[in-house]
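Down below are the structures I want you to see.
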Structure P
Amino acid sequence: MNIDQIRIHIDRLIKEKGKNYRSLSIAIGKNEAYLHQYINKGSPRRLPEQQRRKLAALLNVDEQQLTDIKLPKSVETSSATSQNTIIEMISPSMDKNGATSTAGFLSLPATDISAISQSSSENIKFTRISGDSMQPTLKDGDYIFIDFTQNHLSGDGLYMIQSSNTLCVRRIQQISSSEALLICDNQNYKSVAVSLKKLKVLGKAVFALKSEKIG
């Protein structure tokens, strides 16, 4: 493939993987418009080696697919076997358009993601717990992974919900055909009954990382 075909191919890969220019640009260490300018304006002409390697890992493809320059076989093999995937960290606060905003990224082996959830890695996001409302289950500073494909009640459990322009994690128990109970595991907080029609479930918690100091 020539340079122009490579850009078209990368654009296709990004769409097929369910990614977007902005988050990938940030993940490869560039400003949020970097990949948009590269794909649509041809600037830069080719992706620099460091960004190309990171993008190959993010898209889980051979690095050779992202360049018209013939790479050494060892580079192709290394890219193909790394099998790392990037999980987006989201901020507890939503942006002005009511959408989740990126707070960072975490690179994990694909096998670890598969152990967390059967959903595609693009649908798994994580956030940092703030406050004590879910103690002792989740403490301030813990990280919780959310499966965004489970954006509906599927039995009692921990869910991420939208409350105004804030994201929070609550234990949800359906108490009738029209109501659910939002439960804080910390008994100092009262449970709240809400209408299912007004409940905005974004995803279900599937894994937590504890942030306890040791030593």
Structure Q
Amino acid sequence: MLISKLERDIKRLSGYNMYKKPIKGEYLEILLRSPQTIFSTKDASLLWNENKRSIITDRLKKYVKVGKLIRVRYGLYAKDKNYNRFELATRINTPSYVSFETVLGVSGVTFQHYGNIFVASYINREIEIDGQKITFIRMKDYVLSNTIGIEHADGYGRASKERAFLDRMYVNKDYYFDNLNALDWKKVFEILPIYNNKSMEKKVKKQYDDFNNKIKEK
């Protein structure tokens, strides 16, 4: 699961002994030393080895009040305003990962620019935080929990262009893609079985056949 990997990374990269409670004065330092730019109350619980939610929330509220942290959303905090927006987008609803047009546009598979961050999640929803629109698109649990084609870096999961292509096909089988030449079709067909969708498989095969035919015509 994506969230389990994130928790492991927090423990590994923070450089703190998770079996030892911090002493007074260390709590904020531990958060700031964490590689995450966004962290939740659960992250703080892990880093501080503290299970009492009231203690965790009270301490975080204190840091926000004195300007040491920023509260970006209920239960989510940032070290400062320079937080990673992709990291935030994947921490609101978990498990989740950046995909769809956000990846396809950067990869050159689609040419239209979207200001939204598109995220694969368990819910359909659109929100706005600090002027950034985030669009959550619902995926079936068995797809969402399969990590093939998802890369982890900078505190969040991001679909490869092949996974993002298939995610979009999964929710919109008649979607138009500007540049299928950007895809590694071998990887596309390696990932395709996780969706367990015969109709989608036929559409993807047709996209591949049409793409090959166009190349032959040139």
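Could you figure out which one of P, Q the value 0.90 for FRET efficiency 1/(1 + (r/R0)^6) of positions 124 and 164 (r between Cβ atoms, R0 = 25 Å, to 0.05) was computed from? Derived from the structure labelled Q. When mean count of other Cβ atoms within 10 Å over residues 44-51 is calculated for each of structures P, Q, structure Q gives the greatest result. Quick one: distance in nm of label points 7 Å out along Cα→Cβ at positions 100 and 116 came out at 0.5 when computed from one of P, Q, so which one is it? Working through the options, I get structure Q. Among candidates P, Q, the computation of FRET efficiency 1/(1 + (r/R0)^6) of positions 132 and 188 (r between Cβ atoms, R0 = 35 Å, to 0.05) that gave 0.75 used structure Q. For helix-only ellipticity at 222 nm (-39500 (n - 2.57) for each DSSP H run of 4 or more, over all residues; to 500), the calculated result is -7500, so let me know which of P, Q that is. Answer by label: P.
Comparing P, Q, where is distance in nm of label points 7 Å out along Cα→Cβ at positions 68 and 92 highest?
By distance in nm of label points 7 Å out along Cα→Cβ at positions 68 and 92, the leading structure of P, Q is P.
Of the structures labelled P, Q, which one yields 149 when volume of the Cα convex hull per residue in Å³ is computed from its coordinates? Traced to structure P.
Here, each number is a calculation from the coordinates, and none is a lab measurement. Keep in mind that this is a model prediction, so the values were computed, not measured. Cβ atoms are built from the backbone, for glycine too; each structure is taken alone.
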